[in-house]
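Scrolling down, you'll hit the structures one after another.
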Structure 1
Amino acid sequence: MKKILVFLQKGLRRPLVLCYSVYVLWTALGGLYGFAADSLLRASGRLATTELSVADFTPVNLEQEGEGWRSTTADPQLLYQVDGRVTTVRVFMSFDADPGELDLYYIEQPGEDYDKYRRVWAVQQDDGSYLYQLPRADIWEIRLDPGSAENLGINITEIRINEPVGIGFYFDLSLNGLFRLIVWPALAAAVLAWLTGVWDAVRKKQKEKPESGR
């Protein structure tokens, strides 16, 4: 405990080092916990890889066209109730034009609204599929947006959820993770440095009061 207090006291004099150290440690511990927890879930069968078809989803703003679909607005949607843990969604799909953004939204409780704060983007894989990685949370429903264009021809051949992911997934080794690593500790260090400066100024004034009253 004493060593921790000494580290924090030194860290207050070097807030940038302190904030980056705490952030890296927190990310590492969180990643190890997530990996261990999901490994146990997968071993118990509660995080099994599942293959779905488009028939398992509820279409919105989509009309069936042969074996595929055609969007009737610029906001086609496919809804699927999960009520459990979903870590990944892989979709094999093709289009007859530029699909625009390929997003996946999720809600954690019944009755919640979809919003931009609970959204992930597709990353196209070498096999042509699109992979969405979701945060570690119990999810009630997902909303796959297969494009953002009107009159778009969409063909979906396969959907898989909860495929095994590499350990890097748990440690946020992505462009978004790198952005957070650069930005958040720096912002926290700036706030901490400002608060420390205010505290030092207050203490200095308190020490000067008895001397000025003599």
Structure 2
Amino acid sequence: MLLEKKNFIVDYDESISYIPEVVNYLESKSNDIMSFFKLDSLIKKRKIVIYDDLELYKKHIEQFGKYYDYMRADTNDGNINLLSIKEARKTAYHANMTLEELKSTILHEFVHICQQESELEHSNKTIIWFWEALATNLGNPEMFTKVVINATNEEINSFISLSQNYHIAFTIGKYMLENYSNEEILEYVKYPSKLLADSEKILNDARDWSNIKRIK
């Protein structure tokens, strides 16, 4: 079944009864996220694909890289791809997946879409921590906590293998949102080369800030 909205088209099996509620939640929150990125609308409507088959979702992920058990959503192909609650619960990591978590996940992924839309240059080196710093803070901050950052810059840049990676990204994002202007952050979004040039300073300052704050 297709459900068409202003900025996206949802592709799902109509037997998944909660999808309209999830879409309405996204619509109610998306304007604030787009406002942060200074977007009035998306250049083209993005698809939201609900996978009701875990094995099909794994195959989708494997087109772009290795599948990990924690994965339940992505924007690898420029669209929002999500596991249904039933299928997410088949993984050890999301065995207790709830509707509220699915709602927060789709908002998290929409932040990624807006960041993709805002980039003005392409970089072959993706700084994952920055993407997740924005998505965790703007999309679903209720799912994360601030932590003291003890990881090295090299460890943070190896994001997939980093312990507490999303909480660390959330903390870095919190630091940046409190210490950088919206315009400065958007410059990093638009021009990844600027972020690459400044990333060492940002990570060092965020680490110091996390310790000074004595974050619990």
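When relative contact order in percent (Cα under 8 Å, 6 or more apart) is computed for each of 1, 2, which one produces 17? Going label by label, the one that fits is 2. Which structure, out of 1, 2, was mean count of other Cβ atoms within 10 Å over residues 131-138 calculated from, if the result is 15.9? It must be structure 1, since only it matches. When mean count of other Cβ atoms within 10 Å over residues 107-114 is calculated for each of structures 1, 2, structure 2 gives the greatest result. Each of 1, 2 could give helix-only ellipticity at 222 nm (-39500 (n - 2.57) for each DSSP H run of 4 or more, over all residues; to 500), but the derived value -13000 comes from 1. Of structures 1, 2, the largest value of Kirkwood radius over Cα pairs in Å belongs to 1. So P(r) over Cα pairs in 5 Å bins from 0, in percent, for residues 115-162 alone, computed for just one structure, reads 4, 16, 23, 26, 18, 10, 3; which one of 1, 2 is that? Derived from 2, not from the others.
Readers should treat all values here as calculations from the given coordinates under stated rules, not as data from a laboratory. Here the structure is a predicted model, which is why all the values come from computation and not from measurement. Cβ atoms are built from the backbone, for glycine too; each structure is taken alone.
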